[in-house]
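Scrolling down, you'll hit the structures one after another.
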Structure I
């Protein structure tokens, strides 16, 4: 493999008990751009591959296990910039990909809860360390202070550019501040992590609305580059009769009112329409406003809801009922006030293209539900018209637009997504802006390879049950609407949950030149992860394909470890009589490129 060893680090160990001193243990470290190494990391560390920001998940979980909470926080912040926030409201694509959650392996590791733990448990004296570049003298305007805008401004500041954020609301944060209820995301924590971005010299101008207080053209003239990160603020409408009645709210507008300190009147019976996080947030917020009968209504079935199991569970605990296979046909009322809503029942039909299952109304199945208010949480779309009709095509590769020096990021480009996707988009956009301003590519993704001893993780850790998140009771939830429901892991809980991580960033590899094909490793492997291989195909991108196995020894060219199936128990390493199994820690990292 094309790997250049950049340096060797001499490590010295001193064991006081036996007075053993060694000064010659050499740890090999290399940085690789070989496509086979990128392919191995993507396949073997599925949690990191699933994370849009490519957070080093095994790395920070290991740090939590060692009670190095500050280091765990920095590993998170280096990728996703808002660890404490995301530890509470992330959509958790990493947990869906976690190999601990595969059949016969148990439940996935509580990755998101551990992310929160490193933020909660780090020392109050923790010092954030960032590798700042020299000032470039360039100034970039960022329109929008949501997760994409914050991420773009953060990285631009790191790269030596002056970033100025323009925000239409009174407070920064965008959807984080105004779209998510405080019982899920405490505002002091949110402002702490926003201030960690602003402390880099980022200027924040609030109550500044594009099209009213300034124009895109004026920003073009004044600044060296512009990043549009206004997100999706235009609500999708129901498109039914009665939608304009007084007590009909759009989900985002409803949450914005609550988060701005207002108390919208919802009455006792509330009907929520929608299958995403905002719909559930609206329903749970209605309970806190005094509603006693809150129902979520969706066109498909519960498994198609775009929320995680935790949100489903908490909604059920709070008494919220979900009605499936229904869609609204009209809203009833008099004097512009809601008295009920008519639904029509639906059925699911299969189709040959995504989403493969669609809901179809059933003719003659209408029924009416009495209610005091309706909350339509169908999502939002970008409002391009408010910015400029000249933006034209937006390139998702470098986030540029048809306007010179104008870039776009986050939900404004992709449509409604989630916070971690918006942050990842904002960071990639900042890199595109940096290349535009400097003419240089100053950062590069590589695979860091470090020689490693066998895992010290006992096999018994595989059978530890997932540590559940502690929550406050209903009395505490209703006592004050801002009371955070989830209380977080304590140090003991975090340590116990961290034990469950397989440490998939450890690559076990058999040296075919030393192996004597004794099959001792195969005999002790608890999983079908060590294979007799006759062909190892190469994919089009240069990475290794699926091993082609053989049971005939005369056709076997190698005994190989399938790191996608390996649970890093170390049994093979201990059993090998020839010491031909090596362990390498593989990490996807970003390095600075020299001039």
Structure II
């Protein structure tokens, strides 16, 4: 059912809404699994995934997912139980995800970069009944089992998903990187190879798409404390249909999508998996976005669509030998997760001939809410116009109740079928951001008279490291655990490679001689490496307000910028 714009909605400003995109579209009342099952019927023999030479047709992918669903069912997984996916990008990700959804279970998205406190905290919150992972990640899971013991752990070998001729090479690389190739023998471990031989058919669970939760997508929300945005099947189906409608470049059954952005992030899940699978695209999966490997994949498989993040497009344009690679196959790219520098977009388009369109979204909105037109005016610095069925407005920052007019900055609010049900287990936090169907994004924006939105300020303290969110409070809490740390404040600093990097201002306890390298290593042992400080600056004290809040604004003003001469107390992390 489409949402009709009301008289108080900013849609009246949309003078430039694309002529080839309707302002509202019909959202089918189906589960995500039903949407993809219809694709399997239409394109069963088409290649669904390519993974370093190995191929899965839609028919093979769907059958293997059903076999894993049968194994999960035998392990006691049923509707609305939780199944955690602790994996990097690879064919096992969509196989495991749709195995869980087929049963009506909730998929818990777990970053493969998580370990220690990150991992245990998420598992304790979600309480999954089963988890799917690889042997190379299992040691991280084993270390936190005393914190939360997942009853059923399905473990696959990474080499199972490579062509037979590449498997010895995979093992050599893993050993060189000192990653585990031993298969765990713990009694709760269930080998994936045996699981996909489980007999019996598994019918698709069919609940109410509007109320049946499909995914727990962990995010910091407005407070920086990780919590799960609960996304229903309807939320996800709506965003698939909305974004595919916006992408007027798409050709069902003909596209080749390069999936370099991570599936554990909602942007990668929706844009690089769900959207592609819903229309019979072939997905070229890259485990992680390493730029030289990415260029080789483009040259070999000729993708037509390449969703990414600004840091990835920037790295692409900086390669000195692009003329050696066939890159003109790319026709359309959607950039998300961070602001796209205008020059990066222009250079990428000039090199490839593709359309690079900037969009905007959040974990709580499945994720896309805005995008610049594929055909039509793209305004520099703008996140574009709201997607079909999506309303926007800005409200005053003081009360959040007064709707502001064109070009008045305030908090951006959105409303549409892609907006989450709420935060799992956090009704108070849900009430702060959801009211009368409107979601308060926490971002300060303005909307021009034509309906184009511009983000003019960031969420209070969040740091964006190459598209990955880092909340200072989390890093500060880890540093405070070190016996040498008396006081600490963390903020983001500009970084030419990642957009932003983490910087920590540390006051050491009297007599302590802890080094920057020692503190960085301490952080990396406890949370994901990308959250660790890139630079640590030691200080005698931190500036504070009258109520003893750290004045991070002062720290930013006093902190040396990259390229400037750093004081002796500043030590870059190696």
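Read-outs: derived from the displayed coordinates by stated rules, not from any lab. The shown structure was predicted, so the numbers you read here are calculated from the model rather than taken from an experiment. Cβ atoms are built from the backbone, for glycine too; each structure is taken alone.
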Notebook entry, point to check: FRET efficiency 1/(1 + (r/R0)^6) of positions 36 and 92 (r between Cβ atoms, R0 = 25 Å, to 0.05) computed as 0.30: which structure among I, II?
Noted result: I
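If distance in nm of label points 7 Å out along Cα→Cβ at positions 204 and 524 is computed to be 5.5, which of I, II is the source? Please list the in-between numbers first.
Working: I: 5.5; II: 4.6.
The read-out comes from structure I.
To which of I, II does the computed value 5.3 (distance in nm of label points 7 Å out along Cα→Cβ at positions 76 and 372) belong? Could you put the intermediate results ahead of the total?
Details: I: 3.8; II: 5.3.
The structure behind it is II.
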Note to self: Can you rank I, II by distance in nm of label points 7 Å out along Cα→Cβ at positions 236 and 268 and just name the one with the largest value?
What the structure shows: I
Notebook entry, point to check: Which one of I, II has log10 I(q)/I(0) by the Debye sum over Cα atoms at q = 0.06, 0.10, 0.13 Å⁻¹, as calculated from the coordinates, equal to -0.30, -0.88, -1.52?
Noted result: II
Note to self: For relative contact order in percent (Cα under 8 Å, 6 or more apart), which structure out of I, II has the highest calculated value?
What the structure shows: I
Next item on the list: Compare percent of Cα pairs over 30 Å apart, for residues 28-379 alone across structures I, II and report the one with the greatest value.
Entry: I
